[in-house]
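Read through the structures below before going on.
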Structure 1
Amino acid sequence: AFDIGPGETTVFDDPTYRLTVTLVSKTDHAYLIDVVYRSPDLTITSVSATPEEILAGDSVVFKAMVENIGNEDAGSFKVYLYIDGSLYHIFQVDGLEAGSSVELSAEWTAEAGSHEVLWVVDALGQVAEGNEANNEASFTVEVKVKLLVKLSMEGMEVKVNGASYYTNASGYVELHLDLGLYEVEVETPFTYAEGSRLVFTGWLDGVMDNPRPLYLDHNVELEALYAVEHLITVVSDYGSPTGGGWFREGEVVEVSVASPFYHGNGTRRVFLGWSGDLSSTSTTVEVLVDGPKTLMASWKTQYLCSFIFKDVAGAKDIPPPSWMTLTSNQREEMFTEFTDVWVDRGEWVVEEVMWHGVDVKPTPAPTLMVYWPTTFTLNCKVYDLEVRVQDLYKLPVEGAEVAVTLSNGNTVTTATGGGGVALIEMIPCGNYTVEVKYLGQVVKVEGHTSTSTKVQVEVVFSIPVILSAASIIGVAVSVALYLRRRRGF
């Protein structure tokens, strides 16, 4: 019997029949009751996998929250964990009170790919539940593979299937990718400083292709190998320079130019030397590639010139000198050839013209303007010396022996001609001594070409003088004889 007043509720439990009867209300002899069967209800309220991003080889923790949402305690039961349809782990739960829960967990070493994770509560049906349809929970985990690409420096580009990535401060690019076929490409060349770069030489695993195909089904570490190269810059306007370009660090490179370089118009360029990161006057040098280097070639311009030498009056050519010395800006050049010779561009002063042992350069010393191919004419201090010999009557003396000692110590001997003149041609400048011998007479005269090139020598006796004297003596003798005869009478 139910003894309740209006609006009161009474609950009756019947453990025998595993039900609960609730008297909700009573009106007169009418009763409103709620009958609920008593049973456990096991379900999985949450599942998870840790870490959130899973890579092949990671230790993964699967968790499931099992709860008894029924109104009756549950006895012992088992929970099955399946991975990809295969039973991975069995959990034994020794009962679960109504309204309580238990968290189950299992560790799994991740394998690359997509995996189905299934939790099943009371897999063997040990517990009579009010609802058997809520005993499973499943989800999918995606396990990626790690691609680690190691390069040499920070900021180098790595392309994977066309997408660009850049190395970190440690020189790595790390990507987490799905299983599949990929194309991996590394940057080459990579300029890390002005004149210095890295050039790809292959992969550590022996593959030489770049880009290279790569099938990812597990974690992969790739290391790209690089060689260091430096730029050797050869700067030269002439001479077909060789040896410039990119070269491996540690190499020894031969750098050279061809000298002289002919323009074909009486002009050429002559190599002077290298400057920049190496100094040398050799046209060919060896350069150690231990960094970027610049070599600059210096050249001088020369013109094809000829020299004509004349006497001081410019009237006639003289034989070429033994040598000629030119100076320009503290430089000195000596020439022993004088036809089609190469002379440096610029202004040159004639410092010396050595002719028969005497410097006969023009005075004042001329400046030669060498700015194009030129023929220069130099009027040198070379003279003709005229020696005139006469007697007391100022008559020319023919046949007198004339010996001239020159400034170089040489002696030139000749004789006077019909006019009493001896001409000694082309003597070098300087002091001279003239010695005239005639009929036992010796007369010496000294001079200098700068003051006189005409010498007059007077001898006492000459044939005309002697004849004249003989005539006078003859007349005197005749007169004396005549006077003597007259005294005898």
Structure 2
Amino acid sequence: MPDNIKNDRYFAEGFRELDESLAETTSMLAEALPLDAALRSLVPWQEGKPFPEKIPSGAEREGAQLLSICFELLNIVEERVAWKFRSARRTSHGADAIKGLWPSVIKRLSEAGLTEQEVITTLKKVQVEPVLTAHPTEAKRPSVRVRHKAIYEELRSYESAKNDPHYGRRVADSLRAELQTLWYTGEIFVQRPAVQEELRNALPYLSETFPEVVIRLDRSLELAWQDAGWNIENLRKENAYPKLRFSNWIGGDRDGHPFVTPEVTKSTLAELHENAVCMHQRHLIKVADKLTLAPPFTKVPSRLKEAIQTYIKELGDAGSRIAHRYRVEPWQTFIRLLVERFEQGKYETSAEYLSDLNLAHESLCEAKASMTAHEWIFPLIRLAEIFGLHLASLDVRNNSEAHDAAAAQLFAKVGIPDGENFPTWTEEKRRQFLVAELSNPRPFLTRYEEAGDDADNILAYFRLLATHLRKRGPDCLGQLIISMTRSVSDILLVQLLCREAGLAKL
């Protein structure tokens, strides 16, 4: 991007736009809320008014809530203004004027002398793994996030309606109603959220926001590729799109969190799976509406016909209803059968689902509808590759002292000399014992033997992970993290506990 784009005039216009939008939005807030004069004076960024210095006595709760909403509006308005100015830069100076996005990155790589094949080779090695963690300060209720998003959308509509006074008034009323609803919703949890509530707070990002962003970024990469004069078919043929994987600590982080029990983790894994299924179904339904291709205008490959007949039989009455309703549109029929396969729990692994999507993609290409295949089916393939049937891999964490306590009970139970004092053994003694034990595949206990609360809890947890791993495959679990690791024996001990639970051999 040329250095002279972000000049004094650019910043002056940006801050002027921010001030005007903020004053207008907070004015609507003041109109929408049941505030007395003292509280109304707290609303900041009003033209000609100084910033409030203190909250009126006796109105601390309402005043704090009001200022919290005002600062959230500041964030929303800043985001809208930044988006408008980025759009203006793209219009005036090209898509590569925005640093950090694909057009700018690919242009810089091309100008640096890298060839198309060199970039493809490098992109195929890129792996990015964002991790979601719960945090004590992340206290906003999910309903409040929905309200914030609605306010953002109303602001966007209001900006678009400024040339239509009648419609603009209508949108302004809707924005005021959203602000009033937010006031009465209450921003924070009255009590500390449970693990399940923390997870539900994160799920909309994983199942709604991130999938849409993945699709948008892939399309941005393709456009940037073409702008560089490179062959888009080479990118597609080698599937050189960056590898993404999402991970999650919520429901798997046991370090100092006694509420993350085996039952909570089991529920977490189930919710992640259910939300992955719903996400795939939602995107399949959108695509199905697009696939109205029908003979005799296109030739239907025989293997697609065979797959349709197989799934009609497999799905019973539901399959027959789908086949009858969409009988003249084979690709729409097939995609809707995939939706029903999810509904009936027919997919055990993401590989099965990917196989069906690849069939849809390849059959469209055989029918000379490759543009249709890439526009509608390829994004589904990417979502299946990235989110699978697990949505996000669950990272598991616990403290080395918890493992020591479990080991002491386990070793005492099976008669290991001085086993109850395992945490106090020297490092050399611990290591020699663990290395010797790991050379023997047999477990200490039978499946239902008990060794004590600490040992039973750890082993039940690892057995749960082993069961889920066998059912859903390796992508469902991420890292096994040992916090407060002091020495090699801390790692060897976890390997031994995994062996005991049947997790190590998976």
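No lab work stands behind these numbers, since they all come straight from the coordinates. Keep in mind that this is a model prediction, so the values were computed, not measured. Cβ atoms are built from the backbone, for glycine too; each structure is taken alone.
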Fill in the blank from the handout: Taking distance in nm of label points 7 Å out along Cα→Cβ at positions 126 and 158 for each of 1, 2, the highest value is that of structure 1
Handout entry: Winner on distance in nm of label points 7 Å out along Cα→Cβ at positions 46 and 102 once structures 1, 2 are ranked, highest first
Key = 2
Handout entry: relative contact order in percent (Cα under 8 Å, 6 or more apart) - structure with the largest value, from 1, 2
Key = 2
Exercise for the section: Rank structures 1, 2 by FRET efficiency 1/(1 + (r/R0)^6) of positions 78 and 398 (r between Cβ atoms, R0 = 35 Å, to 0.05) and report only the one at the top, that is, the highest. Expected result: 2
Practice task
Please state which of the structures 1, 2 yields 45, 37, 25 when semi-axes √(5λ) of the Cα gyration tensor in Å is computed from it.
Solution key: 2
Completion exercise
For mean count of other Cβ atoms within 10 Å over residues 270-277, structure among 1, 2 ranking highest is 2
Handout entry: Structure (1, 2) behind the derived value 0.85 of FRET efficiency 1/(1 + (r/R0)^6) of positions 214 and 318 (r between Cβ atoms, R0 = 41 Å, to 0.05)
Key = 2
Exercise for the section: Kindly point out which one of 1, 2 the value -2000 was derived from, the read-out being helix-only ellipticity at 222 nm (-39500 (n - 2.57) for each DSSP H run of 4 or more, over all residues; to 500). Expected result: 1
